[in-house]
Structure P
Amino acid sequence: MFIAEIKIELKRGVADPEGENTKKALKLLGFDEIETVKSVKLFEIALSTDNKEMAKERIEEMCNKLLANPVIHNYSIKLK
């Protein structure tokens, strides 16, 4: 069995309204030292296979079909 951690973030140059709104809210709360805030999604998926290559292949397929939009997202995968 493998546990996959998939981190999905916006590509450089793509607007991040969630990050910007969080930054504004934090500044209103007095956290003036904040420079930037980026929003990131993290998925943890358990796969019932002992084949590492198959697990990675299946996670890549999930990312390409549903979890990430290749036009605006980058993603990274860690298998445990």
Structure Q
Amino acid sequence: MRQIGEDICAGEMILGANMRITPSAIGSLLAGGILEVSVLRRPVVGIIPTGDEVVQPTADPKPGDVLEFNSSILQLC
């Protein structure tokens, strides 16, 4: 139980490391007097399939064609 007006106790962890900062987390941080935090930014990744044998997925590939499917899989990660 907490006293009226007491949101967070001194020494209590407000937000753990590597956690997503949600609107409610922002409220908790501000209530604890935390105005700045260090964050990790999601990396930006480019997928460039290469090779003459690599072709876009098709229902009728030619002999020797390799269907390029990695970019479809990796863009969902």
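Suppose distance in nm of label points 7 Å out along Cα→Cβ at positions 20 and 36 works out to 2.7; of P, Q, which structure was it derived from?
That value comes from structure Q.
Once mean count of other Cβ atoms within 10 Å over residues 28-35 is calculated for all of P, Q, which comes out largest?
Details: P: 8.5; Q: 12.6.
For this comparison of mean count of other Cβ atoms within 10 Å over residues 28-35, the top structure is Q.
Matching task: -9000 is the computed value of helix-only ellipticity at 222 nm (-39500 (n - 2.57) for each DSSP H run of 4 or more, over all residues; to 500). Pick the structure from P, Q. Please list the in-between numbers first.
Numbers: P: -9000; Q: -4500.
Attributed to the structure labelled P.
Give the label, chosen from P, Q, of the structure having the highest value of relative contact order in percent (Cα under 8 Å, 6 or more apart).
On the way: P: 52; Q: 19.
Result for relative contact order in percent (Cα under 8 Å, 6 or more apart) over P, Q: largest is P.
Given a value of 151 for volume of the Cα convex hull per residue in Å³, point me to the structure among P, Q it was derived from. Intermediate results must be reported in sequence, preceding the final value.
On the way: P: 104; Q: 151.
Computed on structure Q.
Just so you know, all these numbers are worked out from the coordinates, no wet-lab data involved. Source: prediction; values computed, not measured. Cβ atoms are built from the backbone, for glycine too; each structure is taken alone.
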